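Since every read-out is calculated from the coordinates, none of them should be taken as a lab result. Everything numeric in this text was worked out from a predicted model, so none of it was measured. Cβ atoms are built from the backbone, for glycine too; each structure is taken alone.
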Structure P
Amino acid sequence: MPLPFDRFDPLTARYHGENAVALAHAARLAYTQDAAACIAQAAKWGFPKARPIDARETQCLVMGNASAVVVAFRGTEPAKLQDWMSDLDVDLVPGPFGRVHDGFQRALAHVWDTLGACVAEFQDQGQSLWVTGHSLGAALGTLACAHWREADKPVHGLYTFGAPRTGDRDFERTFNQDFGARNFRFVNNADLVTRVPLREMGYSHAGKLVYFDDKGKLQTDPGWWSRFLNHVQAHIADLGRPGLAGIKAHSMDRYVKQCEKNRAAQPF
């Protein structure tokens, strides 16, 4: 059984199923509370450099080897998921490429200077830079890429899982023009987290949609997405209800499983 990064391609800017698998595993590893365990697992995957960063409840993991540097942002604790998903007081504030979610912007600011210094240290041979994250971590990864791209720093790819909306329509348009071809946004079936903050509040998604249907098959046909929207629209008010299918679909374990199942798919 190959390890997640054994077939990782650090040079391609196109969608790559093996890269999706590897980065899904990295996004899940970012949840590990034990720093020593994170570093040990990264070493097993072929990353001799690894550093967890933790500041005021914002966490990420940076891993580096001779070919790539990977930044994986940690997502939301299940117990806190409903709090920020159902909070309608989500202001849009000036950010990179447009207006962005105030809370996400402030959360990223907690680690930004330390993260930038770590990436610069690990990128000592011009390695490609990759970003991933799940849930809140997906939003933070999107914002990090936007800041780096606004500063004209190269980023090879962004793979996010269960991402909430991060910015407004101006953010979406500008981000997509600059980086959308390298941003793959995974949605697992009825994952309700991907539906907030609401479009009616001025928010919009960026990146290329990669959708797993109810059979676990990878889809990029907008028709499937339309059916998903119709399915979940009536359930937004029930966010966080125990047992709700849309919350179960948000599990990072499920995203890992679906990526592994579809590792050979070439949707684009």
Structure Q
Amino acid sequence: MTSNTAQQDAAVTDKTRLATSAYADERHLAARQSIYQWQQPRYDLPGIVVEQLAGVAGTVLDVGCGNGKFVTRLHHDRPDLQVIGMDISAGILADVPGPAVVADAQALPLADASVDAVLAMHMLYHVPDIPAAIGELARVLKPGGLVIASTNSDTDKQELDRLWRQAAAEVLGAAEGPSRVSLSSRFSLEKAPALLSEHLSDVHVIELPGIIELTDPAPAIAHLASYEAWADQLGVPFDATLAHARELAINEIGNHNAFKITCLGGVIVGRL
């Protein structure tokens, strides 16, 4: 798996990088989301969130809401809820239904015990101090309130990791290539329950395993390309490595009729 160096940890949590390049708009996030169109089984992640909120009334805060997939779905399926979107990047909030607020997950601009549920979907790994951020989620929750978080396993998409390392090695003329940046490793599916249990009870995981089979390398290369904001951390020419990864994926498809990617994500639910 991807090495979890202090330098890369600093890069994936750098607020300026997150707000101005990684998530200045929805382009990179949408590319990472789009690969799941080819996953079997397909999971309706916003629908799972709606199901988990079945017993919730009042206000839902979506921390790190990104391009608003969950905010939009909740507006449609649960118009009775007051939904607040929040992200560190003003740019990515441009098309998110309001109210939407620019804020840091480590310092939520809300009163204690003011919301009924908090979403933290594929975002806590970007927070420099994860325990402090989880403490903030708990602080703004009313007693009995719900936290719904999501992330990926440490074993997720290992085939893409191997593809990148092989392409990087061959571009560099080295025996072994450097790993790509891992986003989820700081708050992986394996680490998340213990971290959330410091403030929440009844913490449980809903695992979402699947297989992506591609007969065209484009979605895999788009996914790898979406890490462009961290290209300086990779120790390899980014564009050249992407181009070679595409060639390797085409060869894999030619030899095996598909490029297969094993996925394991999940939703973690806990209650204050």
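Between structures P, Q, where is mean count of other Cβ atoms within 10 Å over residues 39-46 highest?
Answer by largest value of mean count of other Cβ atoms within 10 Å over residues 39-46: P.
Of structures P, Q, which gives 0.55 when FRET efficiency 1/(1 + (r/R0)^6) of positions 31 and 143 (r between Cβ atoms, R0 = 41 Å, to 0.05) is computed from the coordinates?
Q
So Rg and Dmax of the Cα atoms in Å, computed for just one structure, reads 18.8, 59; which one of P, Q is that?
Q
For relative contact order in percent (Cα under 8 Å, 6 or more apart), which of P, Q scores largest?
Q
Assuming -10000 is helix-only ellipticity at 222 nm (-39500 (n - 2.57) for each DSSP H run of 4 or more, over all residues; to 500) as calculated from a single structure, say which of P, Q it is.
Derived from Q, not from the others.
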